[in-house]
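Once you scroll down, you'll see the structures, which are given as structure tokens.
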Structure 1
Amino acid sequence: MTRIRSILFAVVGAILLAGCFTSAEPLIGADQAVFPYDKIVFGQIDRQDDRQTWVRKGDAYSFRPDEGSEREAFVRLLPAGDNLYVVQMEFPEDEPLRRLFALVKVDLGAMTAASYSAIIPDNFRDVPGLSQCQDVVCIDSLDAYIAYARAGIDAGHPPDAEYRIISLE
């Protein structure tokens, strides 16, 4: 149950991804993704009235980023060890289709999650597997992305966003 709860908290980190780390191809397949709950409701810590509801729909979580909108987004999660999870989000109607990524660190004791490496830092420099493509970073290697994001966490970089869990079903 603890592992399932850890995965859930990772979901929280994806909601407000800025879209700065991207891939044209899926890097988390349906066979790799994990789904700890059928329905997850959460919000960003510094926006008390902000809420998102993710509902499992087949091989991804589905949500509407804007209340009342017909626009739908899909999310997959991949465990990355040490209470870390990669979040892959996509909006199928976007052209060109780009998948957005974040690495989420879960704190079970505080019932929170924090997203890292979702927003490109001002001082970003290309590394093998990650390269700047206009105003985003293109991910060619998921392992390179995970290593880059973990290095930022280890160096003490602040999270891009922090989240609270409201309900789980």
Structure 2
Amino acid sequence: MQQFRDARPRDAKGWPEVSEKHLDRIILREVREEKELLREVLEELHQTHQHRIERFEINQENSMALLPIAPGNSPVFTATPVPATSAPSTPPTWSSSDTTNAPITVDATGLVATVVIPTTAVVGTSFTLTISYTNADGTVATGTTTQTIVAPASPDITSFTIEQTV
């Protein structure tokens, strides 16, 4: 069986010599392929990591045994971004419509707010908690919940004292 050899001249390492024009075409083709690959990677990253927050859902924590919105209590509220695959890049901002009867403190993530209801809070007063966040594209996502301050629960009777009176 006869072997065919590339008839092109060889360099010192045995590689076929190619013209600069041919080498430029090879390099240009490789650069275009790498550019397209980078474009695909950027698009994938953009789709998977840059979800815009549309709104927030606010829920009171410990939903099985909700702490009453009553004077002296400090109920905790958590805001969940929608869609769930989104996350704020900076902490959102919370506000209370009644900073006297329902002042709030917020954790470092900006997603958890505690309403510190003073013992002097007026029963029957309603207040609204609002969370807001500005997305990178300038759109604003918000969430609100309105609560009413109720009377504190009566303490449970745990025992009786019986005294003879006659």
Structure 3
Amino acid sequence: MNSYAGNPTIVNVQSHRVSLANDIAWIEGLLQTLGNPHLYINRADTELLHVAEAQTFPWSFTRLPASHIKDLFLPSSKIQYMVFTEETSRQMFQTPPNLRPVMFQTSLAVLRGDTPFLGEARPQNFLDFWKGRFVPLLHAQIHSLAPNSHKLAREGQLIYVNREALQSYVAL
């Protein structure tokens, strides 16, 4: 139980191991969420994501050193994609019934896997049916375009791709 301004509240803070990519670095750490992470990251009022015990590995062109940051706050709009790396977190995701293979391209990676096509969605409009910033991609392969990315994950059972980071996509 936490108290804020004298009002007791119950806060269900959860930690979920993630790896994520933004324009500056590859980041690994514990995503802090209020409740289910799959709902939390797509809430309209979630502008910043908190990653605790973050290890940052900047892209080589930045010439920045790798570092450990106790509490890192990232604008969710700047995250290109995020990988949930633990089975317990992935089990909280409810897989929609209609999955179709797609290939997403961001400036850092080409990601190929299965994504939900909700309702009457078709390839040209399926993003209109998905509410929220991050679109799930299941059973995905990651083909990194970033320099010095040989140590990064090459696949992920559950990846979220930021729709604002998409440069193109293809329904396969």
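Read the figures in this text as sums done on the coordinates, not as results from a lab. The model shown is predicted, which means the values in this text are computed figures rather than measured ones. Cβ atoms are built from the backbone, for glycine too; each structure is taken alone.
Just checking, which of 1, 2, 3 has the largest value of distance in nm of label points 7 Å out along Cα→Cβ at positions 36 and 92? Before the final figure, lay out each step's value.
Values: 1: 2.7; 2: 4.2; 3: 1.0.
Result for distance in nm of label points 7 Å out along Cα→Cβ at positions 36 and 92 over 1, 2, 3: largest is 2.
Figure out for me which of the structures 1, 2, 3 the number -0.26, -1.42 belongs to, where log10 I(q)/I(0) by the Debye sum over Cα atoms at q = 0.09, 0.20 Å⁻¹ was derived from the coordinates.
On the way: 1: -0.26, -1.42; 2: -0.56, -1.23; 3: -0.31, -1.43.
Value -0.26, -1.42 for log10 I(q)/I(0) by the Debye sum over Cα atoms at q = 0.09, 0.20 Å⁻¹ corresponds to 1 out of 1, 2, 3.
Compare distance in nm of label points 7 Å out along Cα→Cβ at positions 68 and 156 across structures 1, 2, 3 and report the one with the greatest value. Numbers along the way, then the final one.
On the way: 1: 4.6; 2: 1.4; 3: 2.4.
Ranking 1, 2, 3 on distance in nm of label points 7 Å out along Cα→Cβ at positions 68 and 156, first place is 1.
Work out which structure the value -6500 belongs to, where helix-only ellipticity at 222 nm (-39500 (n - 2.57) for each DSSP H run of 4 or more, over all residues; to 500) was derived from one of 1, 2, 3.
Details: 1: -4500; 2: -6500; 3: -1000.
Structure 2 accounts for this read-out.
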